[in-house]
1. Determine which structure produced the value -10000 for helix-only ellipticity at 222 nm (-39500 (n - 2.57) for each DSSP H run of 4 or more, over all residues; to 500), calculated from the coordinates; the candidates are P, Q, R.
2. From P, Q, R, which structure was Rg and Dmax of the Cα atoms in Å, for residues 324-395 alone = 12.9, 42 calculated on?
3. Comparing structures P, Q, R by FRET efficiency 1/(1 + (r/R0)^6) of positions 148 and 332 (r between Cβ atoms, R0 = 35 Å, to 0.05), which one has the largest value?
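Values quoted throughout were computed directly from the atomic coordinates according to the rules given, and no laboratory measurement underlies them. These figures come from a predicted structure and were not determined experimentally. Cβ atoms are built from the backbone, for glycine too; each structure is taken alone.
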Structure P
Amino acid sequence: MYVEKDTQPSTMLLEVLRNWRWLSQSQWLSREELVDIQGEKLRAIVSHAYHRTAFYKRLYGVTCPEIRSSGDVKKLPILFKEELRKVPLEDRAAAGTDLRKCVRKTTSGTTGTPITILEDPKSAAYLEGLHLRRLWSYGVRPWHRIFRIVAGPAEKVLTQNIADIAGFWGRIRTSRLARLSSADDIRDHLRVFIEKRASVLIAPPSYFRALHDVCESMEARIDLKVAVTWGELLDLKTRRMISDFFGAEVYDGYGCTEVAPIGGLAWECPTHTAYHINIDSVLLEFLKDGEDVASGESGEVVATSLFRWATPIIRYYLGDKATPIDDECPCGRGLPLLRNIEGRVVDSVKRPSGEYISPYTIMFTLQDIQGLRQFKIIQRSDYSIEVQLGIDGDIDKVLREVDEKCRELFSGLSYDIRVRDTIEHDTGRKFKLVESYVS
């Protein structure tokens, strides 16, 4: 049985190592054992939320919901970002939380709706262990220099994580891991990567594409051991480019700041079979019309964090779609699998009938067109579509192929195709393959 303990910054190193040791072992447990652990953690976090926060006490009513297994999560209401945003932080924060020892994390995501959570020493130590489990499986070791690109302005990078100031562990961490802002000039980043001999780079796929272009323009080169992508759809062309140009093994992850960031929900293991769900740390549901989907069927993702104690997040609607599968991974881990993380539902193309065209469908249809360097789909509020293209090859040939594919993809919808020298996106924000303005 896993038992949570209070964590102080002075003992962060011991807590990180304890969590890492436990998580390194738990990933090899059987599926049944992991589901039991998940149920225990769910029961604990629901009880904690009910008895320690004003919000969940109001939400759940007169008595605390009875949770005997992870399946009992269905007894609880689903939370939507718009609803949670209206709740004052003091109502969501657990009684007894020492705000002086917490860092506020605010995210807007693709919807522009900010949500603030509190990261306390306990959750920070757990997240460190969770990230270490993943990076260690990729062959990352203490002597490797790690850089992480933070989506946002430079001042966001200066916001200290609890782990950065946690005594000896903080000194170890900041000496091996550096965070850089996506709003900075990438040429400055490149100089740092070369000077510091970067081994591991954690960044959105669009950043790797931009870094590739800067390297070519400056006739520079960096060799990476591992590239970890997050926050955007990773298409096959970008994966191959990262592997071929930077010499890196590429691993994608699925995360959410409010629940578990940077691959904290699910991640690729070295076999690249699919994405392992961290069911020892989170509970993911895949729903269609409120019911669980079958294996191999796409569903909307609802997530519960099993380690965020300062501001519990329980049955939180992410707005993403993904496909759970019953397959066993050849790596032997007991963590279940998912595939086809389809991005935000609001970032799918929508038909007037209410049907959606998945970003994955668009990506897989267009990505193998020879000479098509990059593309972006913008759906206007009237359902019409603008297809932006970056072309390296025969323009006429690419345009004919794209037009043919778009007729199939967007049948019944009006679309126009525009060639761009560069496909721009807002500085400091994630690149979105599909951007929809349909309400």
Structure Q
Amino acid sequence: MDLARNSLIAFGGRAASYALMALGSLLLARLLGPHARGEYALLNSSASIVAMLLTFGLGTSNAVFASQGKIPAKTLFLHSLLLGTLAGGLLVALIWQWAPAFAAMFLGDSPAGHVRLIACAVPFYILFNCMLGLAQGLHRFTLYSQANILRALLFLVTFLALFWLGWREVTAGLWAFVISFAAAAVLLIVLLFPARSETLSLDASAFEHQLGFGWKIYLAELFTFLLYRLDLVLVGYFWEATQAGFYSIIGLFAESLWFIAGSVGVVLLPSSGARQPEEMRELAPRAVRLVFLLTSLTVSLLWQVDHLVIKAVFGERFLPAVLPLHLSYLGIVAMSINKVIASYALGRGQAQWNTTVSFIGLSTNLALNFWLIPRWGAAGAALAMSLSYSLMAILMVGWFNRFAGVALSKMFILQPDDWRFGRDKLEWVLNKLTAK
């Protein structure tokens, strides 16, 4: 399958998983209110940050090495399994011991019991991240999509079941989070487990090579991940869980708008390493301009109706989220560009540039957040997001222009053959849908 077809498979899976996760988050917000939604988002973000700190870039390095065939898949599998089990298990033990202090320092009025519960998801988060990268590198995009869909579906079903049984508080969402990651991680482990004829053994040299390459990726991923999560934590720190609940609505809109960029990036990463540079210099600019166009058009439409959507879907209690959402739209478009170019850069072995841009973006974002959040709460965080993401987009576009020799017009202006490209892919989708 080519880049566009694999992107459509990845997009379909991501769209389905996000629709289910968005429905789960929507119901949690609607049924439990802004404060519970905010506490859930703070605990979710904190656990995700801690887990991300322990992946050491193995998820993305798995995708790169598996696609290039430099390290056997069975070796990548074993290293990932050990990392998630040992590092994740150790961290759970530490968090359980220090949960009261952690909650008091970072999570305001969240009980220590809630911190201990969400910590149980950390090993499964690490395993899910690493195994998902392996599936991506092996071009098993159907499995990649299935794992994402299962996680989202289980979150929704578990939350609704617990709520129906009388758990009318944030713990229903926390248990759903833990169970969904555990089940999805187990699915990936079972389906990626090497054949019985293959012997599993540690390869210290390969693991060192993984970490050496993964470290460069890790820093870029970590900086970018903190960009997505720290602002929410800071809103909760400077204000309270209700403001964090308002700000968390931005994440739902942003992640939906990043579907296209994320799906293209999932396929562009292994493709960039496997295809000829000349071919990728043609495909990558097309991916950038189509993602930019579709994201910009969607944002323009949402601007007109988002207040109606929030009122109808989340309820009037969440209408204070409209202003922060408007302030975030520029950043959402900018990050869609970043995602596509960053995947191309990583696949071409230019991870250090991603790290540099992510560090600059994170530093700018933190400085702006510490200045704006105490003054304006969620609106200040949204403004900081747009400014820092836009700076990152400018840097990434400049690098793409210089490194790949791609003119700005090729990145942002539709080309004559784009219409034929879009028509061909649409026909392919329709044929697949109507095929017996």
Structure R
Amino acid sequence: MGWRRVVAWALLLAVVWLLGSALLQWWSSRGPVQRVTATPEQFARGRYLTDAADCAACHTAPGGAPFAGGVPLPSPFGTIHGTNITPDPEHGIGRYTADDFHHALTRGEARDGHQLYPAMPYVSYRGIARADSDAIYAYLMQQPAVSQPNRKNGVRFPFNIRSGIALWNLAFAGAGDAPAPASQGDSPAWQRGRYLVDTLGHCGECHSPRGWAGQLDRKRPLGGNNELGRFAAPDITPQGLAARGWDAAQLRAYLGTGLNAHAVASDEMLTVVRLSTSRLSAADLDAMNTYLLGDRPPAPRAAGPRTGNDPGARRHYLDLCAGCHGREREGVPHVAPALAGNSSVRDADPHNLIVALLDGLPEHDLPGLERMQPMPGFAQDLDDREVAALANWLRGDSAATPQAVAELRKRSGTH
């Protein structure tokens, strides 16, 4: 067979494949509009599970209609936008059956056959109970239909070729690819907590390290990740939490209110607390604590009283920070958290502390009517060496380097 025939056959197959895909998408988009009813009990259960699965965080834009999509989701491969999951038949899931919805949720494939980007956490949702999927579907199908087109994604070539995601799924999203548990246990509360954390809450999608192709590192579940956004998602394994002084009471307070003695929820985690964990039952919050810390939690490490010895850094602290955080880093209730024993200060990686010093933090409106005042950034006031020195003075070590500050400054455009 000559090369011309090979090329001709290749072109013919490509045309057939493209026409077949287009026909499938057209047929799928013309399916009947689904009419779904739900009893008050089914509606309440679906709403609770939708909260537990944190659907609104990605599918409800600030100021937008509930579940109408449009939330930008930055990734190393480009920006992806949360889609419309209202019952609208043209732009949402109005033509999806419960089977279609479960398939998309657990296999990452839309009704028309196109692959969803793994920003949709179908790898974690693979283990969702069918009854829970059906309850979420029934709840979403009771929401007002919003005719809002989905925003175009900004994924770079070649990652914008959706058919290639099927190969990614074969390599990294198989049925045997469930992560190892992040803690040790076998109690009923531990089992329930594992389902809430690893499956419904999909915490590992942010808190687990990722590999070269963006796949979850199954050997280091919940071990922390500083590659997805401006702030790092910290290590929330039992060892990581204990090293920063967290116990069950502190974890429960944080997940329920966004605030404890060691931390204030910020950035994407504040959204998680507002829209998901603060809405869960006491029993489910306790179950999440049990799983995150294990049936036999490690003892939390006490915070040392010391700071660094750099007089210049101390002077910068007194000039720039003490007015809100206190001369002894004790914090001011309803204004600014304590920095003595603060989780970001004690983290093995100074990433988040450096980012906070450079960028500052917005005002925090927390569940339960609690509020923390905005913090200014000091990127224009301090150079790289001074930021590193201040971070190290707060930490009492030398983990922050001017080079690390310069890199984070460069990423934010504040150099």
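1. P
2. Q
3. Ranking P, Q, R on FRET efficiency 1/(1 + (r/R0)^6) of positions 148 and 332 (r between Cβ atoms, R0 = 35 Å, to 0.05), first place is Q.
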